[in-house]
Structure I
Amino acid sequence: MAKKKKKEPEDPTFKSIAKNRRAYHDYEVLDTFETGMVLLGTEVKSLRNGNVSFNDAHGRVKNDEIWIHELHIAPYAQGGYVNHKPTRPRKLLLHRKEISSIQARMGRMNLTLVPTELYFRKGRAKLVLGICRGKKKADKRQALRKSQDNRAMQRALRGRD
């Protein structure tokens, strides 16, 4: 009889805010990086309420720094006059080696930086940034067909028991 795998305890300091499921549909994610973000106080409070949207969000490399553009963090309801602009560019925090490797890969191949997930870890907002290649319409159809076939196989195997 096979041994049961022990479940690793979940990180108690991890709190997921949002996932960009659309990125995995529209892009082929080649590599991911966990980055920190430079945020204002009202942005952090708004993120804790889950008020974020990934629509049209993308990363750009500018002056050996990576910035996230069009990431919509809704204004904080109790922010008053000190509130932030919802889609302002935000600086991402990465090591110099990571930035240079991203720059090199983006320069060689026609790739895009797309945010895939946003969460808090140990009280700090973290963004998972993916290096992506755009999918064609046929690729999307093929991926959908493959997942439907896998689902049908699992259903058939469950019925055999």
Structure II
Amino acid sequence: MAKRNEIIILGIDPGYDRLGVAIIKKSQPRDEVLFSDCLQTNAKDEYADRLVSLGNELEKILGKWQPTESAIEKLYFTVNQKTAMKVAGAIGLISYLIKKRNIPLAEYTPLQIKSCVTGFGGANKNQITSLIPRLVKIDKTIKYDDEFDAIAVAITHSVLNKNL
């Protein structure tokens, strides 16, 4: 839960099958990961039911951590248009839940995120995941790339948003 004058950033790596979520606290000398997870849905469930599941879990996270800022990775065009459309639907749900709570929401491209975290827009997953623990304090073992991606989105917002 955010205390007065604390900046708590929600980072989202969007998806409907797997959704990366991270909560970081802006602090000195480096930001701290308070929470991260990969929310997964059942592939056998209907798409709408999967969105409901994600929405319910995200609402719990928003209620518990009360972020003051949020950021999401911008959807880039993918070869599989059907998947892209479903991810876009998840982004719509996520955006609605965040904005309903009057939390500012920023979007960052994969290039911006990679550049911010590694200094190189063409960085690969291994480069990103190896640098994140050097940039933020993490007191847990990260299991999924989606968590690392969500943390990277939150780091990007912490660094690029000049109002923080």
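Read the figures in this text as sums done on the coordinates, not as results from a lab. Computed from a predicted structure; not experimentally measured. Cβ atoms are built from the backbone, for glycine too; each structure is taken alone.
Highest-scoring entry among I, II, by mean count of other Cβ atoms within 10 Å over residues 15-22, is II. Matching task: 3.2 is the computed value of distance in nm of label points 7 Å out along Cα→Cβ at positions 63 and 135. Pick the structure from I, II. Computing distance in nm of label points 7 Å out along Cα→Cβ at positions 63 and 135 on every structure in I, II gives 3.2 only for II.
Structures I, II were shown, and helix-only ellipticity at 222 nm (-39500 (n - 2.57) for each DSSP H run of 4 or more, over all residues; to 500) at -15000 was computed from II.
With Kirkwood radius over Cα pairs in Å, for residues 39-86 alone computed over the structures I, II, the top value is the one for II, the highest of the group.
I, II: which one has semi-axes √(5λ) of the Cα gyration tensor in Å, for residues 95-150 alone, as calculated, at 23, 16, 10? Computed on structure II.
Out of I, II, which one gives -0.40, -0.66, -0.99 for log10 I(q)/I(0) by the Debye sum over Cα atoms at q = 0.11, 0.14, 0.17 Å⁻¹ as computed from the coordinates? Only structure II yields this read-out.
Set I, II, criterion distance in nm of label points 7 Å out along Cα→Cβ at positions 55 and 127: the highest-scoring structure is II.
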